[in-house]
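Since every read-out is calculated from the coordinates, none of them should be taken as a lab result. Source: prediction; values computed, not measured. Cβ atoms are built from the backbone, for glycine too; each structure is taken alone.
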Structure I
């Protein structure tokens with residue numbers, strides 16, 4: 001999910017936060033769970049027509065540059081198997097397999113309003129209430 005849009009993202013790398021409150025984020029080659037990951041730098045494709053997606057969209061389209069994003073893990077919704085993706089025109093366009101599009105993506109689109117609300121809730125910064133201890137959530 002990027003800018004309220006359901007997108008297909010190719011994760012380029014992963015970062016995790018070390019232990020402790022002042023720990024830094026560091027690169028990892030693999031993670032035990034998506035919850036352990038801090039954020040995911042990724043190339044993103046936005047839906048263009050039905051099961052076709054484009055890398056050129058938003059503010060970067062005028063510059064003819066593909067779109068990239070730092071995705072918080074709360075915005076990561078679904079793992080798309082590699083055999084369900086076909087990259088076209090040097091990766092500027094992406095096509096989902098018909099089966100994956102019909103069985104998964106269209107159902108996500110139908111639930112977009114709920115998904116946007118859930119992602120917003122998961123990715124919002126937790127704010128301390130007045131008088132609340134820092135360790136409490």
Structure II
């Protein structure tokens with residue numbers, strides 16, 4: 001399901017006892033992966049592949065830990081982050097399919113912007129950024 005940023009921050013999407021992952025939830029996850037052997041052996045901060053699905057990615061990367069570098073080693077966490085891109089504006093086309101996976105956080109930047117987490121096909125770490133609420137992205141629910 002794809003949601004806009006306004007909906008992602010309402011607190012009403014996830015079932016009772018759960019919440020949309022916050023920016024802090026993502027940071028805790030990243031630190032857990034780095035400190036518990038989910039990073040690439042040559043770079044413990046390279047954890048994107050451990051969250052990325054084994055299929056659906058395309059492109060090229062010479063960076064160990066990037067989802068496209070060695071897809072058969074992806075998804076060691078069971079997270080299964082699919083590269084299904086994002087929706088450009090309400091009712092707009094889906095962009096970046098096969099290249100990036102996006103998830104809103106429940107962390108609003110201000111009334112028109114919200115933080116999100118992203119995995120890119122050729123980057124070895126999960127990144128965080130902020131964009132306008134009119135875009136469509138997926139969410140992850142986290143148990144309270």
Highest-scoring label, criterion being distance in nm of label points 7 Å out along Cα→Cβ at positions 8 and 88, among I, II: II
Read-out Cα extents along the principal axes in Å, for residues 24-71 alone, computed value 29, 22, 13, structure in I, II: II
If FRET efficiency 1/(1 + (r/R0)^6) of positions 56 and 120 (r between Cβ atoms, R0 = 30 Å, to 0.05) is computed and equals 1.00, the structure in I, II: II
Highest-scoring label, criterion being relative contact order in percent (Cα under 8 Å, 6 or more apart), among I, II: II
For Rg and Dmax of the Cα atoms in Å computed as 17.0, 56, the structure of I, II it came from: I
